[in-house]
Structure I
């Protein structure tokens, strides 16, 4: 939904369809809106307002240009951002598949991961974004990251994962469904939100005409899986 300001207060989204006209909000930057695959800042803002409080530890294990850090600090949360190829100095170089934090120590995790090898995220050979989602290895590596998120998150606390599907060379890969099936082994589902995609390079009249002419669909949304680590100390399903 288009965001408004009422008495200088930003308004929480009230439906499961989030449609943001811009990557940023306010007068200060939150991450870099020119960064490949940058996360809309309002996603982070909404999640932190609903599922965290001041002083909570917020972790983004694939921090990109630092959107999560910027929003979290603005809301007076403690923030730690990791990335295999850090974009700026306050992002710690680290592979998501081994998070250097203690068990059950984090209040909230947000992750906006690659959903295939369609974007060049980094030159790091170990980058998950160099693996095609058409290969099972892609989901095996995402499960390693999932296990780490499960380990560091406190019992009863929430994580959110942003992901999209792929249509490439006349083949559709339901990345979101496959990821959700895997996440459900570890976490309880709170809700699923659809995020409208606006700034992808294919969102042009040329590509829309090609989609009609050649009978395919452009990707119009991403999934936002909002999930909770169970209160009880049960093993992953």
Structure II
């Protein structure tokens, strides 16, 4: 029996969305709409609810890698592609907004973008936001990926990437998979090294953001740049 057959018309996600808008639906109902159908013995809404419970919410579900998702019964390649497409579209929408606006006028927006990129990564990753001379986003690129506890960022490679993008300024962001929302002594030391290296080629190092889940800490705001 399909979800539409199980639910009365006024409780069906599609009908409710058309009548009341997408914000009236739960995350599980929105996922069910995207999936369209469930799997053997489980309708689309039940499948969506099970996934949200298993991963602890929408963001960790969407951030899970394909190999992890393939281990879940009921998630074939089609549904994995759907989940990856949702996250990629959300990231691109935020990136478009950053490219249109002067990003430094909206630090909350920049933090939200970096949290979306890195907040639930299971290993430490580092992303550079390359900015033009008006501090608008040119590109966001992952420049390093590490183990469960650390990543390595080489000043020379960051300088090369900045020059390749014709960047006038950079904001760096990396995550702490441990969830500790505090820059380490190594983070501060690295920040100083990168700032000095970028200054040699006249590229401003505006901030280094530490992402720990939904929390984002600015080393610049801490006065430790």
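Here distance in nm of label points 7 Å out along Cα→Cβ at positions 44 and 204 was derived from just one of the structures I, II, and that gives 4.8; the source is II. With helix-only ellipticity at 222 nm (-39500 (n - 2.57) for each DSSP H run of 4 or more, over all residues; to 500) coming out at -14000, pick the structure among I, II it was computed from. Going label by label, the one that fits is II.
Of the structures labelled I, II, which one yields 3.8 when distance in nm of label points 7 Å out along Cα→Cβ at positions 140 and 156 is computed from its coordinates? The read-out was computed on structure I.
Using relative contact order in percent (Cα under 8 Å, 6 or more apart) for the comparison, can you identify which of I, II gives the largest number? Structure I comes out on top. With respect to distance in nm of label points 7 Å out along Cα→Cβ at positions 20 and 124, the largest value across structures I, II is given by II.
Taking Cα extents along the principal axes in Å from the coordinates of each of I, II, which one would give 66, 34, 30? Traced to structure II.
In terms of mean count of other Cβ atoms within 10 Å over residues 164-171, the structure with the greatest value among I, II is II.
Read-outs: derived from the displayed coordinates by stated rules, not from any lab. Here the structure is a predicted model, which is why all the values come from computation and not from measurement. Cβ atoms are built from the backbone, for glycine too; each structure is taken alone.
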